[in-house]
Structure I
Amino acid sequence: MPANPSPLPHPASRSQGDVELLERLSRARADLLAQVGRRIVGQRDVLDGILTAVFSGGHALLLGVPGLAKTLMVQTVAQTLDLKFSRIQFTPDLMPSDITGTEIIEEDQSTGKRAFRFVRGPVFANIVLADEVNRTPPKTQAALLQAMQEHQVTAAGQTHSLPSPFFVLATQNPIEQEGTYPLPEAQLDRFMFELRVGYPSKDEEELIVESTTGDAGASITPVLTAEDVLALQHLVRRIPVPKPLVRAAVTLVRMTRPPDAEAPPFIKQYVSWGAGPRASQYLILGAKARAALDGRPMPDEDDLRAVAPTVLTHRLVINFAAEAAGRGAPDLVQELLVTKTWLQG
């Protein structure tokens, strides 16, 4: 792909323009994965999840042990999309103003007058990497809430809009609990996907060692621009969804709620709180984006089934009975997907 690709058609174009956009997105996906693959070995499912979240307009939480290139992965995706990237290293002493920005007093040298000026923080970027997001107290974690939901920041009574597109990609270490602060459920719910970054295979690890211990570095060529990403987000929104698929998504989410009549016995036994309506929205948006990335004009049951684990897992609050039985949210979601009743709606 050229460094400065031609702009995509305007999102308000007629249906023929949408067909061209779908074809362009399918080609761009292959180019994006090829560019990212110059630095990142393997992790295809995680990369697909990140791209699905990006073109859905959602945020993603990357869960994995240290050393799996989570930070490099996010940074490389930002480069391939030619987006402004900002990294925030979350630490126990981080303050909300360190994320959103702060006001400073400036003096006019000619008049001597002083005035406040807002200095924008690192959250003012297209892709914000919240590195080890669970290492900072809830007061600072909450500084991201308004940004993630409303794409704006309020400071000193003034509201400042964030650049478009805007995504938060957060990382979290699942094995280290000392000095960490679990994310509140309200903030977890703002993340569209929870993407679990696993260990590479033996062959992949050998390739990683060979490619990262030499002197040569891989250069990345941008594939899309910010305007392209916005146009493709509008395309994903315009993709039609069959009514039965919407019904299946809503039924599946309702089955995660123990008080609901449709919840199976194992959910009532092991889950305290199920997923909310935002999960239903993200299931459909994720299915739309997945179909669009494949160049298909309409999502199907397979798309819904593919995005369901990443949408639902972090939204289930399991109880003590589940912990005692060695059951976790991931395997409860998998058992739920095996149940065929949600497909009938």
Structure II
Amino acid sequence: MRVTIKEVAKLANVSPSTVSRVLTDHPKISQATKERVWKAMKELDYHPNVTARKLATNATKTIGLVLPNDVKLLAENPFFIQVLTGITSYAQAKGYYIMLTNAATEEGEIEALNHLFRSNLIDGVIMTVVRENDQCAKFLNENNHPYVVIGKPNDTDNTLWVDNDNFQAMYEMVNYIIRLGNQKIAFIGGSSALTVTKNRRSGYEMALTNRGIHFDDSLVKSVKFSEAGGYEAAKVLLKDNEIDAIVTTDDLIAVGALKAVKEAKKDIIVTGFNNTPIGNYQNPPLPTVEINAVQLGHYSARLLIEKLTKVESTMNSYIVDTKLIKKA
């Protein structure tokens, strides 16, 4: 027989209305009371009626998450799994569910977002990429839909966002490579339309400039975030240039680039970004940057849920620390 909210209230020694408020994470209910109610629900194996709660509160308690369009690449790249881990752990603790979606184009993402919100399937959404002149952000703003972006948006003051200091992280990486005695340093990044690529490339260029090294645009390549993309770009770079090192914006890209370097029998250092486990299994292990992707997910969920539950906060963004991992 299905456990009722009255049975939970009786075991927790509170009123049924208090249990209802706990289920909606009402800010006026004390943490001690919430924990007592949660304990009672667990003991009785109580599961809220999501449909009934939705009708009562006009809230789905569900967050949408927009992921890259290529599911195969998503499975290969641990970054998104780490971000999802951070999001789900925080969301579940607050009683929220996650709904995943993806699309092949930016227009497809907008269509998917429109469907999710118009169908009242989600309360808000987390976007995992930020583009220059982002049309998804424009759509969400125009329709007053709650959202958070992982990445630095154009409008940093009026957007909820979480990111690393990607400029500084790449700046430190390139300086490290220069200190090892390298001068001819190539760069392989993701799509130039992504702000994360733009910021990391800016750090690369500034590090070269500040060390008095001429920036050569022919040493810069934009590819898909994939091993194959890194491999093909590195092959072109190695064929057309004499280079000392290749810095990349993702460990998966770096793995492909390292494969091309080995095939060419070159003594060239290759660096990654994101400090995913795949870099540790390379020979030699990839110098990389720890971006704390789980924290990126955690804070993105926190910002969105605080907005959805109308928690007063002075924060509209979080900058998550990075760390250079030399592995050499």
Structure III
Amino acid sequence: MAAKTATTYDDIVREVKAGNISPVYVLMGEEGYYIDKLEALITQSVMPEANRDFDMELLYGGDVDAIRVADSCMQYPMLGEKRLVVVREFQQMKSSQDALAVYVKQPSPTTVLVVCCKNGTIDRRKGLGKAMTGNAVIFESKKVYDTALPAFIRNYAKAAKKEVDEQAVQMLVEYVGANLSRMSGELDKLIISLPEGESRVTAALVEAQTGVSKEFNNFELIAALSKKSKPQVLKIVKYYNSNPRSFALQPTLSMMFTFFSDVMQAYYSPDKTERGIAQWLGQPDWKVRREVLPAMKCYTGRHIMNVLSWIRECDGASKGVGGCKSQPGELLLELVCRILQ
């Protein structure tokens, strides 16, 4: 790889598959999924499985120091052309990293070093961080937010030549959350469980495989609130109260706050058409059509401002503010009754 610098996941995948291997990779950040994927790809590309017992060394930051890592990198390969040194949990290394900084500036041409720093980063203002810049391929795997999960699910399924229904996507987002390693595992299970000849993951399949109800979840609660459908809202809240293990108040409040904030912003859109509001909010058309437009017909701007205040009050009460000891289900019931008044 000609230019050794900070880069993207796709850049590294493309270069590694093309055979352009860097002597040093630094994979760090909050989202471990992409770090694991790149480590596996580099390992597979650099080191034949038959050579791994001889020319590959797996180290852990909590067990070694920088000198040990540098010494391992300076050894020559025994069977193949390259030696591979992988350091996992690098952030747990407590000793000085100066010895590794010296190595990174002049790495061995017969060694590939992969430094994995999950849930942490290396300070680029200091010794090793400075040495990395310009001398290593640096990838920072940043936290993935819930808004990016639908695209991840669709793309993951597409790579397997499968599709995921919209309701199934929403159920997976709520059930799994922003944990891509877990999400990929759930998607693998769903894809494997598809009947022969089937290519579409449905809400029914997600429900069967995960136990998540396709009728009683936060997305359906938002849909019911958007239409101010009191019977459906109360039905979902009643389900939550009777199934406390399937319900967590904070994620529900977070989704409600985001939804009503979007509706509030929609009132200020210069173009009140479905496409105009979607562009204004940065939301897909279907979401505006399914939730935002109906809510704009059912709630006034003043009422929505009150709703946002009530959601904040409910969140505080759930955390004991004011000495509140009510159960989460009770707090949610009181909140939705105020919203629907």
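General observations
- Value 0.30, calculated as FRET efficiency 1/(1 + (r/R0)^6) of positions 202 and 250 (r between Cβ atoms, R0 = 25 Å, to 0.05), assigned to which of I, II, III: III
- Which of I, II, III leads on relative contact order in percent (Cα under 8 Å, 6 or more apart), largest value: I
Readers should treat all values here as calculations from the given coordinates under stated rules, not as data from a laboratory. The structure presented is a predicted model; accordingly, all values stated were derived computationally and were not measured. Cβ atoms are built from the backbone, for glycine too; each structure is taken alone.
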